[in-house]
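Visitor: Multiple structures follow.
Readers should treat all values here as calculations from the given coordinates under stated rules, not as data from a laboratory. Please read all numbers here as calculations on a predicted model, not as lab measurements. Cβ atoms are built from the backbone, for glycine too; each structure is taken alone.
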Structure I
Amino acid sequence: MAKILIIEDDVELAAKVKEWLVFEKFTVDVANDASDANHFLAAYQYDVIILDWGLPDGSGLEICKSFRSRGGITPIIFLTGKDSIENKELGLDSGADDYVTKPFHVKELAARVRALIRRTPGLQPQVISCANLSLETSTFKVKNEGRDIQLLPKEYALLDYMMRRPNQVFSSKALLNAVWDSDSEASDDTIRTYIKTLRKKVTTSSGECPIKTIHGLGYKIEDI
């Protein structure tokens, strides 16, 4: 699943947007000022950034410009009360991909997030097939050898992330950063527990499991 960063100083509004995006199965981090935003952007990778223009300790416009100047390619949506044509032009020219003015409906914002994800290679909704598994990203259905299997939300998110990157080895830290919120208390033990339960669900009828442990390095899903 995609990971979203919301940069918004209105705590209540940020919580409302996060709640809806989590409902839509996204992993979401929230930064309420420029300092936290810069920390998150340096420490983690995101699939979409929702960025307020006015922050208590800086400007969303400068965050956008700085991020792009460092080579950041993550799609950015400005979410702001600045609704003049001149401000929209300035925001989009600074490197943003979309511009939403307040007040707004959270469903429209979520639709714009999904639209940006569809344009991002490797993230657009599709049926992903790997080894004995198939995953429908638009319906969240997973099949093992053609049979539906039931996954918990984080199990699904882990499998989705790894199936998009078959044969690539991920450390526990990399999986935590990709699938859990940055303020989560999840640990290496959490990853081990989820991998263990996932293996039981994705093993074939003949006993083959596509999820492999690479000792000392991490885990991968093998496209066998």
Structure II
Amino acid sequence: MAQQLTFDLPTKTARGRGDFFISGCNKLAVKMLEDWPNWPNLKLVLVGPKSAGKSHLAHVWANDIEANISQAKHLASADIPNLSQTPTVIENVAEIATDMAAQKSLFHLHNLMQTSGIPLLLTADLPPARWGLSLPDLQSRMSATTITTLPAPDDALLAAVLLKLFNDRQIDVQPKLVSYLVKRMDRSLEFAADLVSNLDNAALSQGCAINQKLAAQVLDNTFENTA
């Protein structure tokens, strides 16, 4: 008989957001954000793959210290002097690699916040050295910024998230089914949400319980739809 995976499920949640689970894969990034008063120059870049939880963690941090949150692509039209007065999160900075107006706005924001000693958190899928920003002064300042990495979710985190997603829909599932899903699913929190939604819809449409046979079918379909 195949041995089922067992999980040491995370029990702690990040401050300010009760559904953010902390596990081995993200605890260092969480600790780094909690220690924001000691960031070098009070700025940090949070780097990680898509759907690893960067935005969620950034929102937890923002909620904790009452920070503003802005997408980098919207900076060209933002009130930079006003934005610079409080802690700020700028998300998806690499997206402005070809947007000179947004880069100039970020450069201005960065300098104002550095002068005032106000913390700045930036997020991206890749480290600053690979952003390819066309404004040299901004690229050099971003490349000199401390980086913390949020890896793809590990098994414990995926299991905890799946269980919460099922619970949110008032669906009881067996631990062995969660083990089955975790071993076969994409390492993505977005995929986990799609998977649970698709399982729920399939069970309702077929009038059956969520079991391994249904899970195998839905996994194949979910992979096809996200390819």
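Visitor: Computing P(r) over Cα pairs in 10 Å bins from 0, in percent, for residues 40-143 alone gives 16, 53, 30, 1 for which of I, II?
Guide: Value 16, 53, 30, 1 for P(r) over Cα pairs in 10 Å bins from 0, in percent, for residues 40-143 alone corresponds to II out of I, II.
Visitor: Additional query: One of I, II was used to compute Rg and Dmax of the Cα atoms in Å, and the answer was 18.8, 63. Which one was it?
Guide: The read-out was computed on structure I.
Visitor: OK, next. If helix-only ellipticity at 222 nm (-39500 (n - 2.57) for each DSSP H run of 4 or more, over all residues; to 500) comes out at -14500 when worked out from the coordinates, which of I, II was used? All intermediate terms of the calculation are to be shown ahead of the outcome.
Guide: On the way: I: -12000; II: -14500.
Working through the options, I get structure II.
Visitor: Can you say which of I, II returns 2.0 when distance in nm of label points 7 Å out along Cα→Cβ at positions 72 and 136 is computed?
Guide: Of the options listed, only II reproduces it.
Visitor: Moving on. Given a value of 16 for relative contact order in percent (Cα under 8 Å, 6 or more apart), point me to the structure among I, II it was derived from. Mind dumping the intermediate values first?
Guide: Numbers: I: 16; II: 23.
The value was obtained from structure I.
Visitor: Have a look at I, II and say which one yields 0.7 for distance in nm of label points 7 Å out along Cα→Cβ at positions 32 and 56, as calculated. Write down the numbers at each step before the final one.
Guide: On the way: I: 0.7; II: 1.8.
Source structure: I.
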